[in-house]
Structure 1
Amino acid sequence: MRFALKYRSPGAYAPKIFPSFRKAQTGSMNIHEHQAKAVLKEFGVAVPRGYPAFSPKEALEAAKNLKDDSTKVWVVKSQIHAGGRGKGKFEGLGADAKGGVRVVKSPAEVEANADEMLGRVLVTHQTGPAGKQVNRLYIEEGADIKKELYLSLLVDRVSSRVSVVASTEGGMDIEEVAHSTPEKILSFTIDPATGVFPHHGRTLSAALGLKGDLSKQAYKLLQQLYAAFNAKDMDMLEINPLIITGDDQLLVLDAKVSFDSNSLFRHPDIQALRDLTEEDPKEIEASKFDLSYIALDGEIGCMVNGAGLAMATLDIIKLYGSEPANFLDVGGGATTEKVTAAFKIITSDPKVKGILVNIFGGIMKCDIIATGVITAVKEVGLKVPLVVRLEGTNVELGKKIINESGLNVIAADDLADAAAKIVKAVKG
């Protein structure tokens, strides 16, 4: 599979089915499950009762507040920006220890489990081996689960519509369903000019195997979710699982939501939900300079202008036998300050063993890039190989600036030459 396919439009995908999409959300802001449910509840969506907790004491109080005559179990949920929490493992606990979502039978057990979970690192298939530290929990009332379903809404950039993805096979193994039995996953789009019509409800009900009153509930739920999706400028809304309860009611048992960061200026209430502890510090720093940056797991740092050229650069690094350490688009109107900041962010990653600067100068002039690179190198030093490929506006001036800088820079004539040289320099 070409590397760029990992960054394709999410129109036919949901990120939990295809976990690589999680890294593709370059312009997205994620929130926690409890926050997502609170947002959906504003639009009438049925969710279980629950409270966030940041300490064992708060977890105990939450459990007591949820206790009534019908409460038989409580659920203690780790709140991190990653899926697979139920099957995740905590560092420092034995192999037989429970995961990041636990069902318990008393407020005392809620407190004990909260004490064990808070402050520990939870490793799931989406966090990678580094895991994420659990700093908050969601204490929720238990639910009588008859059937687990899958439902998500995503932006389909191919059709310029919202895509609905549904499956009768909800739950923790939805990725395996997508891999082994993709025919069990159905998707359709909704025309923004019309919104949700009854035939969309019938299509969804058929996909989920719902009839009678459950079919009516599905149509109503789709209307509510679509309204929330558009009103809040979401770019992904995933419910896994959507459950049928013992008394035949549809209930959102888990929710993952991300928002288009370009629209956050319209939603200060959503901006206030951002949890910086869940984000990569390098990505936070990049956002201060309006840089499109995503940390990856490779060894070659990349600084490119233009998303398409950046994608091609990542692809060709893989083609020549190495892995990119980041996606970084400095944009078409970058200043020397932004280029310097970008270079510093790349070099701050300890995994980076070499850097490739690939610039095609249009609006972005090659001499600006050259000046920024030199400024950054003089400030932070250069401890790894650096390959620079420049082409376009002021290219000769840019090359002259670099050649006269005295830096140990490897020049490249084209993209293939640049990739071959940086991979060779890194691999020795």
Structure 2
Amino acid sequence: MKQKIKLLFLIIVGCSQLPAQPLPELIQQIADNNLSLKVQEKEYYATLEGAAQINPRPDPELGVGIFPLPVETRLGGQALRVSAMQRFPWFGTIDSQKEVALAKAAVVQGQLSVRELELKYQVEQAYLRLYKTQKSSVIIGRNLVFLEALERLALAKVESGTAIAADVLRVQLQIETLRQELAILETQERPPTIQINQILNRSLDQTIEVMDSLTFATLPIDKIGLLEQIAADHPLLKMYDLQQEVATARIDANGIADKPTFGVGVDYIMVNKRDDAMPARNGRDIVQLKAVVRLPLYKGKYESKEKEELLKIEALDFQKADVLAQFQAAIETAYARYDAAVLQMDLYQKQIALTQATIRILETDYSANGKNFDELLRLQKELIEYDLKILHAIVESHLAKSEIDRYLSIR
């Protein structure tokens, strides 16, 4: 049993010697590897191609007609008709359609930025959970070494007759408890590891070793300036502005769509010569020039379309204000979370210092006369808890910072 514990601890310590994978390195891999970002990137380029498909003018129309029952004229019977027509939209129609298409592409690009920011946040959160789990294992493994030494001391005291066998059983119970906690922590490493690997589009079993240590995080002091920066720069809020630009471009295009369109064309009619008479210009072909105008007399749909887009703009204003209020609430919560972590850190550091001093005294006392073993075990257990609580406070400070960074477009 002791050999298994030692082996597990060596594995934990050995992992800390492996090359760590810094969080910025993992975040950098998101843009290159994440499949959902690649999908949105292709959708953005596809939208741009849609803008390029808008022609300067409609395609020309060509037509051919034959006369199974020829129409007889003075100069002969009509045998074949060939026609060509080119239509022209109202001035500015093509430009307005391109503006709508480009505005849609800008929205897709904004969605890409929002998604990338969210993926960075997910990787940070998963990485910090993994960090807490791995460092908790190190703390527990370190204390296992101390308890093993204490077990050997208790055995020696029992053999010398200055302690009771129950002391050995108590320390062995503590060792077994910590060993079970290590096994639980090992299973808890899987979910964040899987999440990070899935986001980075690599094998779900790929091991992730966290950096050696994290210090307590620092937050921006100017909270008001931070909120102003978020309101001005966050891609989700910008995306609402871009969606309003799409609606405005549609209104402009709709204002042109109810204007007339024009068309010019020519018809050529081939005429067969008459055999029964010889009039002047017998069999002369016919050429007809023509012009057409489409008059949009029924404008109800255009008025309704404009009202629809104006309502969308108003709705986006409310939606943007609602999202900004949610961001502000989340940031206030993150600051409160950080402040609590600061207080916890200060409290636990003081408690650790006092506990360690007391443990040293009790160790000396137990080594000398075998007294206060229960108290020594209790304090050692508290020391583990304080170490874990300090780790928790440090991770909490970084989780709070990650929550705030989630709303910053520049990381």
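Quick note: the coordinates plus some simple rules give every number you see, no bench work behind them. Remember, it's a predicted structure, so these values are computed and weren't measured experimentally. Cβ atoms are built from the backbone, for glycine too; each structure is taken alone.
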Out of 1, 2, which structure matches 4.8 when distance in nm of label points 7 Å out along Cα→Cβ at positions 161 and 393 is calculated?
2
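Out of 1, 2, which structure matches -10000 when helix-only ellipticity at 222 nm (-39500 (n - 2.57) for each DSSP H run of 4 or more, over all residues; to 500) is calculated?
Values: 1: -10000; 2: -25000.
Considering all the candidates, the number was obtained from 1.
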Ranking 1, 2 by distance in nm of label points 7 Å out along Cα→Cβ at positions 289 and 385, the structure that comes out highest:
2
Using relative contact order in percent (Cα under 8 Å, 6 or more apart) as the calculated read-out, with 24 as its value, let me know the right label among 1, 2.
2
Which structure, out of 1, 2, was mean count of other Cβ atoms within 10 Å over residues 257-264 calculated from, if the result is 18.9?
1
Quick check: 175 is what I get for volume of the Cα convex hull per residue in Å³, for residues 121-320 alone, calculated from one of 1, 2. Which structure matches?
1
Source structure (of 1, 2) for percent of Cα pairs over 28 Å apart, for residues 65-208 alone, computed value 38
1
Could you figure out which one of 1, 2 the value 0.65 for FRET efficiency 1/(1 + (r/R0)^6) of positions 233 and 345 (r between Cβ atoms, R0 = 30 Å, to 0.05) was computed from?
1
I have 35 for percent of Cα pairs over 36 Å apart, calculated from one of the structures 1, 2. Which structure is it?
1
